[in-house]
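The next part holds the structures, each set out as structure tokens.
Each reported figure results from applying straightforward, stated rules to the coordinates on display, with no laboratory input. Only a predicted model underlies this, so the values are computations on that prediction, with no experimental measurement involved. Cβ atoms are built from the backbone, for glycine too; each structure is taken alone.
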Structure P
Amino acid sequence: MKIIVVDVGGTNLKIALIKKGRVLKFKNIKTPSSEKKLLNEVVNGIKAFNSFSISKIGVSVAGPVKNGIIKNPPNLPLKNFDLKTFLENKFRKKIAVENDANCAALSELYYGVKKSNFVVITLGTGVGCGVIINKKLYVGEGYASELGHMIIDNGRDLEYYWQLHRKKSKKYFGKEFFIKELMEMNNKKANDMVKENIQHMAQGFASIINIFDPEVIVITGGGRNNGVRYLNSVRRETHKYVIIPKKTPIYYSRIEHPELIGASLL
């Protein structure tokens, strides 16, 4: 059974053909900045793979989703948009739409960590979170686990602090740098930005551990490119804020495209 899957991220738009958790075909472009252009790319990308025997289309979206409707995502030009109905009218196939972190959590449940209780945190353009409890995806009333919008300090959320180094690096160095690049600079200002990022990420991670007591936390998204040194620092800092007398494992996902794989499981 082949499934077309789409991952609508704040930076990249990915489309793939998947069979039993294996990516057969793959396309990746920059996410357009307007609603019209974005929807055109989604439709055209699906059409490119639609000549195959397709049973359904699964969509992963970076932002709050309920009943196929995308609700005010901070990093996408789709506001209160019914993507499920839109695609059903275009393709006359079964359509499933879900938050990207929730999709990543499903991929880890079936193909990754395979634990009963765990949390997936996506570090990309923004910060997302998917929670598995007793081998089931926890969604609350539909919008649960928006870790990126957890208030951390001075009324500002975790996503603000995750993105802060980009603004600061542009101010001090004239261009935006990723955390990995800042770590390689051996520069005091760059090091301070990295430390600030790690501290706030650790506070968010620790809050999740204190609330859910997961068996493990798995990190997905572009944040995996920060490397082992960053991961080890986040681990050490996180454990300073955790009240539970154990060190919850935190590591990077080993699945190459967890959001796409998860979308195929919807």
Structure Q
Amino acid sequence: MIFTMRMLCAFLVALQFLTSLPVRLASMPDEKTLGHSLLFYPLVGLIIGWILALLCGLLDTSPPLVAAAVLTASWILLTGGLHLDGLADSADAWVGGMGDTDKTLAIMKDPHCGAAGVTAVILLVLLKFAALHTLIIAQQGIVIIYAAVLARALVVLLFLTTPYVRNPGLGATLANHQPYVLNTLVVTTTPVLLVYLTSFDYIWLLFAAAVIFLLLRRLMIQRIHGTTGDTTGALVEISELGIILTAVLWILD
């Protein structure tokens, strides 16, 4: 009973943190529950992806450009712009840090958004809009589900394999109290279930996600010797974009 309640609370923590859905916990959960919330990141990704895919279907009779704009805006609003903020901070830090670890981490803590951050967000949103436009025309809303689920599964993988370099904070709590065995199970079964429940034709999206993860993780290790909340957010945004672009440029071609 206690385990079940902890898991339910952990799911609600993940849902509250990763989305703007009206979920509010009565009190702050303990550190172990926070750590277990990582288990449900792919499930929350599924909820996000399902809502967006459903919206994509509802917009089927709308002009594709309008539908793509509504879908792009809805994606941002549904996640509260959480990961875009991480992308902006990471871009500013990578450009302004000039290869220095301490300077990069210091810039990442600055609440102000610089030119590199603004540019990164604009470019990503434009590319996502263009890719969604193509997916809408091709009636491939399922790709959105892949992107949302896999991007958040990569967060679990990142915490499993990469040191968290900021203390204290939510990210440090997640890293220090995560259930390693269960997280490993989630990371390994999520992509298998996705392909099994949809189609083997989409397996290339798994490879795209893996390549993006390896490249971004290497950049993180080289520059800051680990990850932070901001670089984790950047991973989500870039992997989502990379997955839907892969679908547009490879599978749909």
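Couple of notes before you dig in:
- Of the structures P, Q, the one that 4.5 was derived from, the read-out being distance in nm of label points 7 Å out along Cα→Cβ at positions 94 and 206: P
- Structure (P, Q) behind the derived value -12000 of helix-only ellipticity at 222 nm (-39500 (n - 2.57) for each DSSP H run of 4 or more, over all residues; to 500): P
- Of structures P, Q, the largest value of mean count of other Cβ atoms within 10 Å over residues 38-45 belongs to Q.
- When distance in nm of label points 7 Å out along Cα→Cβ at positions 30 and 198 is computed across structures P, Q, the figure 3.8 traces back to Q.
- Identity of the structure behind 13.4 (criterion: mean count of other Cβ atoms within 10 Å over residues 22-29, calculated), options P, Q: P
- The maximum of mean count of other Cβ atoms within 10 Å over residues 118-125 over structures P, Q, that is, the highest value, falls on P.
- Highest-scoring label, criterion being FRET efficiency 1/(1 + (r/R0)^6) of positions 78 and 238 (r between Cβ atoms, R0 = 30 Å, to 0.05), among P, Q: Q
- When relative contact order in percent (Cα under 8 Å, 6 or more apart) is calculated for each of structures P, Q, structure Q gives the greatest result.
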